[in-house]
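**Student:** Heads up, there are several structures right after this.
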Structure P
Amino acid sequence: MISKSAAERVLAEAVRSGGDFAELFMEDTRSSSLNLVDGAIDSATTGRTHGAGIRIYHGLEGIYVHTNDTSEAGLMKAARQAASAIGDANAARDIRLTGSIVRNIHAIERLPMDVSGAEKSRLVHAAYQAAKDYDSAIRQVRVSLMGKETDVLIANTEGLFTGDRRVYTRFSVVAMASNGQENQTGSQAPGAMMGYELFRDRVDVEARARRAAETAVTMLKADKCPGGYMPVIIDNGFGGVIFHEACGHSLEATQVALGNSEFCGKLGQQIASPIVTAVDDGTIANEWGSLNIDDEGTPTNRLVLIENGILKNYMIDRLNGRRMKMAVTGSARRQDYTFAPTSRMRNTFIAAGSDDEAEIIATAGDALYARQMGGGSVNPATGEFNFAVMEGYLIKGGKIDRPVRGATLVGKGSEILMKIDRVGKDMKMAQGMCGSRSGSVPVNVGQPMIRVTGITVGGR
C-alpha cells in the first residue's frame, strides 16, 4: 500500500514537532452482505473502506488523525496536522524501518468476494426454508451473510514495518414465532476468520436455522419467569457473554489505566472462585476473535487473565501500557482506520473445568437454567450488569421442569465470579461484535456450563 521509504518520510514528519513516537496504520477492506427477509432477497451490497491513520505520542498524550487520501502527499499532510497538535518545534529525526514477515495461522480457501451471488442466495434460501418449516408458529425469518477481506500495513518510529490479511465470514438467522398476540424470537449467528469453507467445515446453515426457530417456538409457549434470588446455571457458548461484559471489559487497560475498573490494583489477588480460570487468546487458528498481529503490529498471544481464581494479567495496549508502566499484550484493536486502537478482548473464555454437566443440573435443587443468553449492559467501573435470558428453564429438585421467558440476570461481576461452584467440561465459544472506544470489533465469548450459587433473577 506504501513503500518503506515513503513510510519513513511520513513518520519522520509526524515526529518533527517533538513527538516521541509515531505510528502509521493503513487499511484496505472489501466487504459484501446479502440479506433475505421472508423468502425474498431484501438487499445485496458490496463496499470498500480505504484509508490511513497517523498516531503520535508525546509522553502520555496521544494525537490521532485519519485520512482516506493515502498518497504520500496526503499522508504527509495528515502527519503535519497531527504533529501541529504536539507543538511547533522543528527537530529532524532519521527513521529506519525493518520489514517484518508475519506468520499466518489462518488458512483461507475461498475468499468471500470470490463466491458467486447465486451460491450465497442458495445458502440464505436454504436457511430460510429450514426455519420456516420448523413450526407453523414461525411467522418471519431473516437471514444474512457477511464477508470481509482486510489488508493492513503498520509502521512506527521504533522501526516496525509489517502487514496482515484478515478474512471474515459470518451467517446469521433470526426466527420470529407468533400466536397472534405475542411474539418471541430466536437467533443464531456463527462466524469465523475463514472463507466460505466455513459452511463446509463448521456451520450447517439449516441446522442453525432450525435451532433459532426452536428457541422462538419454545419461548412462545413458555410460562413467565418468576423473579427472586436463586442458583443459576449458565450454559456453554454464548453464556460467556456475562464474563465478557461484566468482567472482561474491567480487565482491559482502557479502563484499568484510568482507574475506572473494579479490578484496579488487584494483580495477584483472588478475584474469583478457585475453580475459575479465564483466558483471552488471540492465537486460535481461524477463530472469529483471532489475529496474527494486533492493530499496533504486536504478535497476538494466549493471555491467562485469571488462574485458579487469582488475577494474573490485564489486556494492555501501547498507550495504556505507558500509563501503567506495563508491557503490551497484543490486545490493541480498532474497528478501522478511523479509530485509534485501544486494549480490547479477542477470544475470551472461562476454561473447561472437571464437573459433569448432568451432575451440575442434578445437584442444583431449585434453580434457573439459562440455556441461551441475550443482550445486556454493564458498568465497567462497578461491574454491575443486567442481562436478558433468551432461552431459559426452571429446574425443580435437580430436574429441568419447564421453559420460562422474560428472565433477566442482575448482579455484579466480581461477586458472580466468587459464587461459581461448578465448571463443566465442555467449553464452547460463540461469536459477537463488541463495541468500545475504538469501535466495533469481532470477538468470541465462551465458557463451559457454569453454576452460580445465587443471582438476582428479574421476572414477571
Structure Q
Amino acid sequence: MYLTKQTAIHNIGFVSTRFQGTDGVSLETGKWRQVLEKMGYECFFFSGLSDWERAKSMVVDEAFFGHPIIEDIQKRCFGTTTRSEGLTGEIQALRFRLKRALYEFVETFKVDLLIIENALTIPMNIPLGLAITEYIAETGIPAIAHHHDFAWERQRFSVNCIEDYLSTAFPPRLHTINHVVINSEGRRQLSYRCGLSSIIIPNVFDFDTQPPELDDYGRGLRKTLGIADDETLLLQPTRMIARKGIEHAIELANRLRGHGRKAKLLISHQERDEGSEYYERTMDYAKILGVEVIVRPDIIGAERGVTEKADGRPGHKKYSLWDCYLNADFVTYPSTYEGFGNAFLEAIWFKKPILVNRYSIFQQDIEPLDFDVVVMENYVTPETIETVEAILKAEGAVEVMTSKNYALGQKFFSFKLLEQRLHQVMMNFGQL
C-alpha cells in the first residue's frame, strides 16, 4: 500500500452513471482499476448500467443517464431558466433515493475511498450528482473526482434552470475531494471558474504490452463486412455524435477516389448518446458522396463472442473493437473537440497511421510531443488527401511513423505515468 497505516484505505469504490461497453469513461476507469489493483487496492463499482462483475458491483437503475425518468428530468432542466416546484420535488426525491443507495454501497463493500468518474463533472444526471455531493458532505469520506467533460464545455448546458445545482455539485467544493482533470485546459478552467486546484492525469494506455497480432478469427471481419482485398478500410473508432466530425472522414474516403483508391469507412461505436439526428445526417451525407459507411453493432462490440438467435441457438461471430483496429488501413479522428483522446492512444498502440483534426486539447497537450500524424485544420484540403495517399502508398512509411509514435506513447502516456500520478494523489489522503 502507498498510504500510511493510519488512513487504512484498502477498498476503493468507483461511482459513475455506467460501466459498460467502450465509452471513454468506462475504458479509462478500467485502466485506473487495473493500476490500483496492482498497487494493492481492491475495487468496487456503483453505477446505473454495468456489464462488470456482479459480485463487486451495485447497480441502481436511476443512476444511469439514459433511464427514462432521468432523461425526462434532463429535458426539463435545460433550455429554460425557471423550474417548477414539481420538478424540484422529483429531483430531490431521486437525490434521496440515490444517496441511500450510496450509503448501502459503501457499507456493503466497506469502501474507504470513492473515485467519482465524471458524475460530478458533466450534468447528465442531476440527482446523482447531488446525491454524491451530499453523501461526501455528510460522511467526510475521502474522494477523488475524476473529471472528463465539464458542463461549460457543452453548449447544450448553457441555458438551464438548475444553476444552483450546477454550482453545488458540478463540481462540488468539499475539502475531502481531490480533483483530477485529463488536460491542462481543464485545470485552468477549474481554477478560474471554481477556485479549485487539481492534478492532471491524462488518458493512458498500456504501452508496456504489445498489441495483438491479426489472427484467423479477426481476418474474418473484412470478409463479413464485404471489404475486398484491394479496398482501403478507414476506421472511425468513435461514437456517432456531432463533435466527432465524421463528415470529414466521409469526405476523405470520397476524395481518395481521385487517386484511384477504393475506400470504405467503418464506424466502430453504435452509441448515440446525444440523439439520432447527427447519425441520420451523417448517413445521408455519405449517400450523397457515394461513400459506403459501415455501422454494424450487431457484430461489433466490446469483446469477441457469438450472437444468439431468437430460438436461443448460436448465431454469427461477434468481433471486438481490437479486431477493427487490426483490420484497418488508416484511422480517422477528425474531432472538433475532445477531453483528451482515447482513440488517438489506441491508434498509436496498434501502430496505425492516423488523421487528426487539431482540436484544442490536441494542440495544447499532444501536438508539442511531436507525434507523426496527418493533421487537418477544421476541414480536409487537397494537401490532406495527398499526404494520406502518400503514406498508404509508400513502402515502409507506415512502419517508420507508427514506430516513432509508439515510443512517444510509451514515454508520455503509459501505465507507469498513471501509477506515479495516482501515487501522488493517494499520498494527499495520507496527510488528511
Structure R
Amino acid sequence: MSFLDTIKNVHIIGIGGISLSALALILKAQGKFVSGSDKVFSKITQKLQQEGITVSNKIEYELIEKADLVVYSSAIPKDDEQLILATKLNKRVVSRAELLGEIAKNYYTISVAGSHGKTTATSMIGEIFLYANKSPTIHVGGIMKKLNSNVMIGEGKYFITEACEYKDSFLELFSDVSVVLNEDPDHLDYFKTKENYYKSFEKYAKNTKKTGVLVVNNDDLFARKLKTNNIFTYAIKNKADLQAKNIHRQNGYLQFDLFYMGLDFGNFKIKCLGEHNIYNALSAIAVGIICGISLQEIKEALSLYEGVERRLEIIKDDYKSVIIHDYAHHPDEIVATIKAIKQSFDKKLICIFQPHTFSRTRDLYYEFCHCFIEADEVWLLPIYPAREKPIAKITSKFLAKGISRFNENVRYFSNFDKCFRFIKKIEKEESVFLILGAGDIVDLAYKFKRNDT
C-alpha cells in the first residue's frame, strides 16, 4: 500500500521534465487532480495540458494551497519559492524519486538501472510486455516511437520503469525484478568518488525484494560483483544464464544466436545499430523469461522493436550524407556510439558534441579527450549547463584543446546556427554527421528532420 491511495490533489514543480510528466499522467489516470508548474513551456507541457492537466509558468498560490501533495524535480533548488510556500502551508512534500517509489508500491515492479542504456532497455522490455498482451504501465526517459510517448498506462500488474542513480534516486525503489546494465562512474558532482557510485548500485541491488530477481550484465566488471538472493545473468563474452553468440549484421538488423542455460534457441534480431544494443536486448529477454513470456513472443517482439527518439536516431539518410542523433553524453557512451556507426557505415565520421554539465566535463575530462579518437572530425558546441553554474576555465574550447592532442581535426562553433550552416554547406560530401548530447542539441538535430533551410 502507498500513501498515494489517500491523496486526491497533487501539484508538481518542474512538471515539464521527461520523467515527472509521465508520472503526472499516471497520477491523473488514477483519478487524482494534477496541476504543475514549469519555467519553460514545451511539447511535453502542451501534451499535459491536452490531457487536462493545469500547467503554469508562474507561481499559482491557489493550486499549492489546494494540493494534498507537492512534488518537485531534482532540478528545483531548495530555496524555490513554491517549495518554501508548500512547507509553510504544512503540505506533504516529496521528490520525484519518492513519488516514483510510491507509485511502484502498487505494482509488480521491474526497474532498469545502469550508467548507460536505461531508456533503450526499458523500452525493449515494455514492447515485449505489450506484444505479450500483459497491459503494462511503462515509464521511460525518452519518447518510445511505437507509442509516441514516454508513458503507457496499462491495466495489468506490471510497472516497467527506469531507475536513475543520480542523487541515489533509485534507492526509493523496491523491485520485483531489478536490472543492472553496467556501472561506469558518472554524476561525480553528487557521488564525489567512484567508490560511492559503486556502493549506491550495491544498495539498489539489495533493495530487490526477497522473492525477486536481480538481472546483471556478467560482462560488466562491477555489475557482475553484485549479490542478492536470486541472480539471472546475461553476457556476450563471459559465461552466463543467457548468452548472445555469432553476432552479425544482415538486412538492416543486428542478429545473434541466443543460448539459454547452454541450449541454442536460434536466431534473434533487432533493428538497431551497435553491439551495446545486444546487451540491452539480452537484459530485456532475461526479464521476459523471468515473467513467464515465451521466447517465441520475445523474439517476435524484438524483431518489431521501433526504438526511442534520440537513441541512434537516423534523422536523414540520402545515401551520401547521413545525419544521426544520439543522447550519448558520457565518454563510454560516446565510444560505444562511434563504434556502432563505424561498424554500420563506410563513410567519413564527423562527431558534433555538446558537453553536458560543467562538472561532468571537469570530472571526466581525460576520458572525454580520448573518446573521439576513432572519429574523423570532432566539432564542439558550448557546454549545456543543465542545473549548474559555470566552473572557471571549464569550457568547450578548453575541452577542444585536450581532444586535439589525440585527434587533430577539432572545430569549435559558438552556437547552433553557425554549426547548422556549416553542415548544410558540406553535407553533400559522403559523411555521417553524428550529433551527440543530452541537452538542447536535439534542436540542431531536428532542424534536419524538419528539412529547415
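**Student:** Which structure, out of P, Q, R, was helix-only ellipticity at 222 nm (-39500 (n - 2.57) for each DSSP H run of 4 or more, over all residues; to 500) calculated from, if the result is -12500? Please report the intermediate quantities before stating the final value.
**Tutor:** Numbers: P: -5000; Q: -12500; R: -9500.
Answer by label: Q.
**Student:** Continuing with the same structure: For distance in nm of label points 7 Å out along Cα→Cβ at positions 97 and 113, the calculated result is 2.1, so let me know which of P, Q, R that is. Intermediate values should be presented prior to the final figure.
**Tutor:** Numbers: P: 2.1; Q: 3.2; R: 1.0.
Answer for the origin of the read-out: P.
**Student:** Okay, moving on. Given that Rg/Rh (Cα atoms, Kirkwood Rh), for residues 73-240 alone, derived from a single structure, equals 0.99, which label among P, Q, R identifies that structure?
**Tutor:** Details: P: 1.20; Q: 1.11; R: 0.99.
Going label by label, the one that fits is R.
**Student:** Work out the source of 19.6 here, i.e. which of P, Q, R gives that when mean count of other Cβ atoms within 10 Å over residues 209-216 is computed.
**Tutor:** On the way: P: 24.6; Q: 11.0; R: 19.6.
Of the structures listed, the value fits R.
The numbers here are math on the coordinates, done by the rules we state, and not lab data. Fair warning: this is a prediction, and the values are worked out from it, not measured in the lab. Cβ atoms are built from the backbone, for glycine too; each structure is taken alone.
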